[in-house]
Structure I
Amino acid sequence: MDGAARISDDGAMAETGMKAAAPAAPALARRLGLFDAVMLVMGGIIGAGIFINPYVVAQRVHTPALILGAWAAGGVVALLGAFAYAELAQHLPTVGGQYAYLREAFHPAVAFVYGWALLLVIQTGGMAAVAVTFGHYVRVLAGGGPSAGELAALALAGLTAINCLGVRGGSNVQSALMLLKLAAIAGLVAAGAWLLPAAGTTAAAQAYAAAGPGASWLDFGAAMTAVLFAYGGWQTATFLAGEMREPRRDLPRGLVLGVLGVVAVYLAVNAVTLRALGPAGLAHAPAPAAAVMRRALGRTGEVWIAAGIALSALGFLSQSMLTAPRVYFAMASDGLFFRALAGVNRRTRAPMAAILLQGAWAIVIAASGHYAQILNYVVATDFVFFGLTAASIFILRRRLRREGKRLNEIISARMPGHPWTTLAFIAACWSVVLATLVRYPRNSALGWAIDLAGIPIYLLWKRKARLSRKR
């Protein structure tokens, strides 16, 4: 790719086909450490859903043991995913993370389709929906004001501007919002544990526990689908590997520590909502966190939880705006997307064009009001790539053996229990895909159609890059 930017192994930018006297292109800045990695992982997983989602699981399984068991099992699967991505991060500590793993293990076309789906469906649809959620709760706190859509657009535009100023500033904002989010969750846990009595075992609660097939494997599997979706998001931290000071050391640690932190948070929230509301009350409370805080603190509790949800939503948006553009940057650096997206601003050392693309497209989707339909396609798409990415471990390990290299000399953060744990994680991911296909066949088909539409687009970009090299 003559004259085009590429990504070196250490994530820096290099120029090819240029005269020796040409000034060096600005490089991505390595300014992030272990704390940033942990905050990125937790921020990518914890959104506004944890204040709402517990009731979905309680509707499918009817006893405290099964409800908490589902969240604990989901945490185990998420931790397996963190270990898998930790090994891959040491194989390829470069910008783009998951995109790079798929490119090197399978084919650039597979990586391109992932980036294509990330932009059109996975990341942008989620960002638009969460931005509107943020706008809604700001209106609740303010008692009116601009519409939720307008507030969503303002939030997205503001975070876009912040991240254009550089990775350090964007990471600082995201870390601050993550800590505020954890403070709000700590308030919820404290209120549920100390200010409310435990829910009694009423006749209605006993009837609920015994009603329906609440303990069947099918119902537990349905609960697990919701739980695994709630645990998704740790992978986005890998997109910033090219801007970490020690990616081979800090990114694997950040992945594992961040997921462990999220497991602790999720179990604590579910334990206190179960204690305060009981399984039956939890299953009939679409906003369980609000119900707990209302009982504990009245109107003050409602304001607290509305602020917590708004902060949580804003923190997720900040993390998404910081991480996802690095994938589009990597695609462009490979010659597979608009060349301008591979540019790095000389002053801020940020991929400004890629960030502006993500921000503008998220605003368009939020303003269109079609984000709910887009979210329906996310599960079938996202979990396919989770499974494929974990399968990359088999390919990259085999490649090292063919090259005569010893794994323990290169990779210290190896997947424990491989190959069985890796296969278990892949099976869990693809079970979610299968369950989604059975339950929502039309949405799943549309999601995969969007993915497959990326193949001819990839071929067009590949042809364009080939023609550019011939000139």
Structure II
Amino acid sequence: MLDILSHLGIGFLHCFQPVNLIFLFVGIVVGLLVGVLPGLTLVMGVILVLPFTYAMDVTPAIVLLTAMYVSGTYGGAPTSILFRIPGEPIHVPLLWDGYTMARQGQAAKALGWTICAALIGGLFSAVIMVTLSEPVAKFALTFSTPEYFAIVIFGLTSVVALGGGSLTNAFISLFFGLLIATVGVDVTYGSPRFAFGLPILMDGIDFLTVMVGAYGVGEVLTRLGEGFMTVPVETVGSMKTRMPSLKEIWRIGTTFFRSSILGTIIGIVPGAGATIASFVTYGVEAQYGKRKAEMGTGIPEGIVAPQAAATGSVGGALIPLLTLGIPGSGATAVILGAFLLHGIQPGPQIFITSTDMVYTVFASLFLGVILMSVVGYVAIKPLVKILDFPESVVSTFIMLLCFVGAFSIRNSISDLWLMVGFGVVGYVFEKIKFPIAPMVLGVILGPLAESSFMTTMISFQNDWTIFFRRPISGTIMALTVIALVLPMIRKYRELSHL
């Protein structure tokens, strides 16, 4: 424990270096802006910034993206409470009590409860993250390639299982992403695959091109098809913030604790993320809270539960990312991409080879949560003013960032064509109700799964049963089967009741 505190102290010192502190502040502000803008999701915002981190050192790059991640879980809260416009699906539960409280003339108090919940939930999850990450990493050091393959498969299938909607569509999207990941030269045998003799495909398709195209360009094309129909903004209450007293916080301390720990746990589960944490904790509060009968009538518990869980999920999601190299959410999948862009593979070895960097990221989460709360408190009016911009103007800037970002990956015009192509794919997926997240994660995790699988086959004489005969990998594969079967059983029961 003393070693962890010592490393964390050094991480705080690194955070206060000018370059890291500047990018921490920039990440907080940009994350808040992304959260405020309806239609510009947190994941898409992080993706748009990712290409610009390529020329940076890895530490400020990860600090920037992590700061965006944590502030994005709060950024859409003011617009949900004041205008009934959730910037993210994360903030939909805030409408039920936050907007209701604002309509009762307590908008300032509702904003204060939101900031307080984000602060406490974020700090709680940061403490859990620091406490658990190194022990989990030490345990993971005992893993071999069969265990890594099983973990990657579990990460992929749990994303599909928790993604909601059609399981068939999610699988098709996932397999399409895995197919994209195989394009180019095979790293094991050096033979070209699915390149069809085209130079544009021989070097493979960069996962960043897929992400920027599918999310960024695809979303703009979708909005364009809808005619940029922005919902008229109706103000409720004043744009001020009034923080709750310590006595008021203590009165609902159980809600703070329950929601923070649930949000952290849900964040740890690969594929869950802040949205699921927000909805689940609101449901738990509505079933088991002291004032469960009053939920939805404008009470603080209905604001604290989803916001504390959403921000608390950030620290939880970073645990599997750093210790196992498995993203716990869409945003951490992008952060995984940032690590890979800088030649660093997250996993247990990172705590040995890049200790200072890891603990700087840990410290930045503590500072980021506090800075987010301060900025959110003083910048309510400027933040919501961004809603005055026409959606067509915002979309133009998004497209500009997409093209600049895609070109900066390899300074290749070919990547721009690929990005546009995947933008069309993202648009089509949106129209036919296919989820994009499984495809993107398939592109990112596909090479990791293939590498672990091929190494295992070479090491164990092509014995595929090794994944089930080893205790740890067998357990993880069993969890994978459960993660796939449970949604199927649930779907079957729903259909049988029709």
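Read-outs: derived from the displayed coordinates by stated rules, not from any lab. Just so it is clear, the structure is predicted and the values come from calculations on it, not from any experiment. Cβ atoms are built from the backbone, for glycine too; each structure is taken alone.
Assign the value 2.9, calculated as distance in nm of label points 7 Å out along Cα→Cβ at positions 75 and 91, to the correct structure from I, II. Don't skip to the end; give the middle numbers.
Working: I: 2.9; II: 1.0.
Matching structure: I.
I, II: which one has mean count of other Cβ atoms within 10 Å over residues 131-138, as calculated, at 16.9? Numbers along the way, then the final one.
Details: I: 24.0; II: 16.9.
That value comes from structure II.
Comparing distance in nm of label points 7 Å out along Cα→Cβ at positions 363 and 443 across structures I, II, which is largest?
Values: I: 2.9; II: 3.5.
Going through I, II one by one, distance in nm of label points 7 Å out along Cα→Cβ at positions 363 and 443 peaks for structure II.
With mean count of other Cβ atoms within 10 Å over residues 59-66 coming out at 25.8, pick the structure among I, II it was computed from.
On the way: I: 19.4; II: 25.8.
It was calculated from structure II.
Of the structures labelled I, II, which one yields 0.85 when FRET efficiency 1/(1 + (r/R0)^6) of positions 275 and 427 (r between Cβ atoms, R0 = 30 Å, to 0.05) is computed from its coordinates?
On the way: I: 0.35; II: 0.85.
Attributed to the structure labelled II.
Rank structures I, II by mean projected area of the Cα convex hull in nm² and report only the one at the top, that is, the highest.
II
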